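Take a look at the structures listed below.
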Structure P
Amino acid sequence: MSKYTVVSMPGDGIGKVVLPEAIRVLDAVGFDAEYVHADIGWDFWIDEGNALPQRTIDALAEHKLGLFGAITSKPKGEAAAELKLELRDQGFVYYSPIVAMRQHFDLDVCIRPCRSFPGNPLNFIRRGRDGGVDEPLVNAVIFRQNTEGLYGGVEWTDPPENVRAALNSHPKFKLFSEVPGPDLAVSTRIFSREKCRRITRAAFEYAQKHGYKSVTVCEKPNVIRETSGMMEAEAALVQKEFRDIQLWSTNIDAQMMWLTKNPETYGVIVAGNMFGDIVSDGFAGLVGGLGFACSANIGKDVAVFEPTHGSAPKYEKLDPPIVNPIAMILSGCMLLDHVGETEKSTRIWGAISRVIEKAEVQTYDLKRFTGGASAIEKGAATSVQLTDAILAELK
């Protein structure tokens, strides 16, 4: 009997391509796991009116660990139009299944490492003082509060009377008081003190464990005073328990400028849901793009690991497949770290690093080619070939 059972959720598009490659690597390092397939994604929205079926929730509740590939999400109107005919006008509303999964299992701590591999042609570079090229080592880890904020889902178009009355009680709402209901859309940004404390504590604990000297709260407290202010206040309280780690504060807009000036300055960054999403994509762009962007969604009982790239459906059916599987493989490494299999995770990181540095096997993104079937003809490696190269380094 396997030591671990992992719920495998390929999802949509290239999720179906990259997840099997990650499992190949996990098998190669001797990770003792059984993989249980579970349904998630656009096809199930179309056929069932639910992109996250209850059977998948049940599987995660039972096994506690998940590997997730990618999903396709579309705006409200487009999603409704693609439902099969008998489900239309039946009250079904599309909601992102990964967001629903995070909220159902309270996967409130999202961790997104952004670490540059030496020799990666996609790494951030800048002009050095001597006129040459300077390539700083980027090693940032973003802690993103995963269940609250703008992604909490508390929103309306044409808010009901009781909501509108509550909004009217705030003096700042006078500016909108005459706007007709159908012309008014409201999305809330809700923070709770408990969740702010939990995400900032997770950030400080990670910094202490891994030798980082600072934790940066990246918010906007000068404008979004209540929610960003709460995050900053809780971080200050938590920092008192970690006196050897500095607490810094940046505004999200300024941070996006500074990360392309001195990204090596930043270590652990903590933010709410939207700003964490933005800054993690920004840092991912400095270390090779979304082909290298892995993440963990961690709750008290359940943890799900996923690349942060989208489903890129235009690449799903290319034969051979061309997409870079490294983000998915690194997400598997985060699963290994989570369950205490750190030696196996370290081996995989090392194998990937050697493949990147040798630059002998490169998918189209690493060669800076335009995506499409012609990339293979031009000399890009397939998804499978890049995985094969990683497996060869593991031996």
Structure Q
Amino acid sequence: MHCAALIFRVAFSFLSAQPADVQLMSSYILFAATVFIFLHVLLALLGARLIGRCRRVPESMDEYPFVSVLVAARDEEEMIPLCLNSLCAQDYPPDRVEFLIVDDHSTDSTPEIIRQMAESDRRIRYLKALELDNLAGKAAALHTAVLESRGDLLVVTDADCTPPSPWIRNLVSRLLDSDDGMLCGVTAVSHHDLFTGVQALDWTLLLATAAAASEARFPITGMGNNMCIRKSVYDEVGGYPGIPASVTEDYALFRAVNRTKSWKARLCLDPYLVNFTAPVKNIREVWQQRRRWAAGGLQAHPVVRLLLAIIFLAQLFPVAVLFFHPIQALGLLFLKAIGDAVMIRTAQKKLRVHVPFRYFPVFELILILYLILLPFSLLIAPKIAWKGRTYGRRSRDERT
């Protein structure tokens, strides 16, 4: 946010400068672009070495703890049957798991579908999101499920996800085999064309960056649709009622766990912990999703905010250089693309998930564009719209 305001002031000064000053300033911008591209590529290469360190074949469990799987569903009539079928097909012992599916004020047939599927599988329980004084939105829906849960471990996914059959077992075994309070895997986007393929590449790069930061002990975030947390840890941090409100409730919980003295939360790039999610349907929803993620990132640790600032400036300065030194600018952007490609390729190899690289040039152009626009967008319009709700900076939730 502060970077965006500073850029506004610099741009105004640039437009009002004399020709000689413009030439000097363009040289400064070229130098800055070179520095930030160098940092970006260096971080990408370092990240490529870090990701996947935690990959290890999960050990079999002698005893299976009782697990509560939480799903908040809001207007998911298309995807909720696939999600519930995937959960019911898990290879976890049927008598050691329950599926708590919360209707988060849906306006379509989602509640009826959940009830019908609950009749055919007793592990599925239909819940209606409670109206809580200090909670709203998805956080309230998930806390509703926690209040009804019986498990010592809470596994969380989204209604538009289709986890593979070993997913719960792998998450549980990996968490119990560690000293972590929360463990998150990586979620991959299902893809079949250019639009969904670009989303898949974007998720891969973002989560590979987050996994590398987690391995470097500067955790950025966890995935709320691929999460396992000890219920005792959830209670220790106060649950969703006890942590600051956030448009990204999963990040807020992840951060709260990492702030405790006795527990840590990790995002792990592990092929055994991969979950799959459906892509969003149109460009407007993609933009809203990225704005929501960026707004949540504003609450990150200063080191993480510094990393995000470097990434932002590594997009901005080379584009600015295009107007004065196009050949140099294209060379810098090519180097940046190499760094991004190395991260994506390394992550795909580790995760054993493939996205055709023919989508990469389009993805790289879109990535540069939206990473430049996001800070200015949040500065001009700080309220976030997502799934029929509007979230302000300070308000927990304003239903539309």
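Given a value of 3.8 for distance in nm of label points 7 Å out along Cα→Cβ at positions 161 and 297, calculated from one of P, Q, which structure does it belong to? List each step's numbers first, then the result.
On the way: P: 3.8; Q: 2.1.
Here the read-out was taken from P.
Could you figure out which one of P, Q the value -17000 for helix-only ellipticity at 222 nm (-39500 (n - 2.57) for each DSSP H run of 4 or more, over all residues; to 500) was computed from? Don't skip to the answer; put the middle values down first.
Numbers: P: -12000; Q: -17000.
The value was obtained from structure Q.
Name the one structure among P, Q that FRET efficiency 1/(1 + (r/R0)^6) of positions 105 and 273 (r between Cβ atoms, R0 = 30 Å, to 0.05) of 1.00 was derived from. Present the calculation step by step, with values, prior to reporting the outcome.
On the way: P: 1.00; Q: 0.45.
Computing FRET efficiency 1/(1 + (r/R0)^6) of positions 105 and 273 (r between Cβ atoms, R0 = 30 Å, to 0.05) on every structure in P, Q gives 1.00 only for P.
To test your reading of the models, identify which of P, Q gives 0.7 for distance in nm of label points 7 Å out along Cα→Cβ at positions 305 and 345 when calculated.
Label of the source structure: P.
As an exercise: semi-axes √(5λ) of the Cα gyration tensor in Å, calculated from one structure in P, Q, equals 39, 23, 19. Which structure is it?
Values: P: 34, 28, 21; Q: 39, 23, 19.
It was calculated from structure Q.
Every read-out reported here was derived from the displayed coordinates using simple, explicitly stated rules and does not represent laboratory data. Just so it is clear, the structure is predicted and the values come from calculations on it, not from any experiment. Cβ atoms are built from the backbone, for glycine too; each structure is taken alone.
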